[in-house]
Structure 1
């Protein structure tokens with residue numbers, strides 16, 4: 001295992017060293033994920049889906065399009081159920 005050193009600025013920013021950028025295939029504007037391990041270790045990885053546009057269609061399609069009113073009703077029902085579960089975890 002090789003260690004590559006970088007320095008943090010007063011604003012908490014770190015320049016990812018060129019060797020690491022190359023290994024991860026990073027380009028300007030890419031997103032990275034810091035994975036925090038149980039033993040204090042930290043890993044850096046590139047997400048599979050770097051932005052919302054990359055996951056467009058990943059969940060499939062509905063058999064029929066929903067109206068705005070239907071979507072708002074479903075969201076309201078799900079929120080209400082979530083609040084009920086938080087207030088009374090035994091009611092599930």
Structure 2
């Protein structure tokens with residue numbers, strides 16, 4: 001199944017922090033490309049864990065409802081969990 005959530009990217013010095021307004025999920029990277037890749041993995045793991053635990057996923061916020069601060073940018077992150085397994089489950 002495909003999931004899409006908005007993520008806020010915040011440039012701080014030499015690091016790009018990422019958070020999801022709708023989820024308890026944060027990530028970072030040394031640049032925007034790495035931050036995007038890490039944010040995608042973070043989102044996949046968060047959704048996988050929530051669905052495995054039987055939790056309801058929140059409805060993604062509308063982009064126009066997300067307020068951005070200085071040095072922040074907004075992006076939609078898409079993950080496909082069809083056949084997804086976290087690394088720790090692949091090693092079992």
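None of the figures in this text is laboratory data; all of them are computed from the coordinates on show. A quick note: this is a predicted structure, and the numbers were derived from the prediction, not measured. Cβ atoms are built from the backbone, for glycine too; each structure is taken alone.
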Answer label among 1, 2 for the case where distance in nm of label points 7 Å out along Cα→Cβ at positions 36 and 60, calculated from the coordinates, equals 3.5:
1
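Given 10.4 as the derived value for mean count of other Cβ atoms within 10 Å over residues 12-19, which of the supplied structures 1, 2 does it correspond to?
Values: 1: 10.4; 2: 14.6.
That value comes from structure 1.
Among 1, 2, considering only relative contact order in percent (Cα under 8 Å, 6 or more apart), which has the greatest calculated value? Please list the in-between numbers first.
On the way: 1: 12; 2: 38.
Max of relative contact order in percent (Cα under 8 Å, 6 or more apart): 2.
As an exercise: mean count of other Cβ atoms within 10 Å over residues 4-11, calculated from one structure in 1, 2, equals 7.4. Which structure is it? Show your work: numbers first, answer last.
Values: 1: 7.4; 2: 18.2.
Going label by label, the one that fits is 1.
Tell me which structure, out of 1, 2, gives 62 once percent of Cα pairs over 21 Å apart is calculated.
Working: 1: 62; 2: 32.
Computing percent of Cα pairs over 21 Å apart on every structure in 1, 2 gives 62 only for 1.
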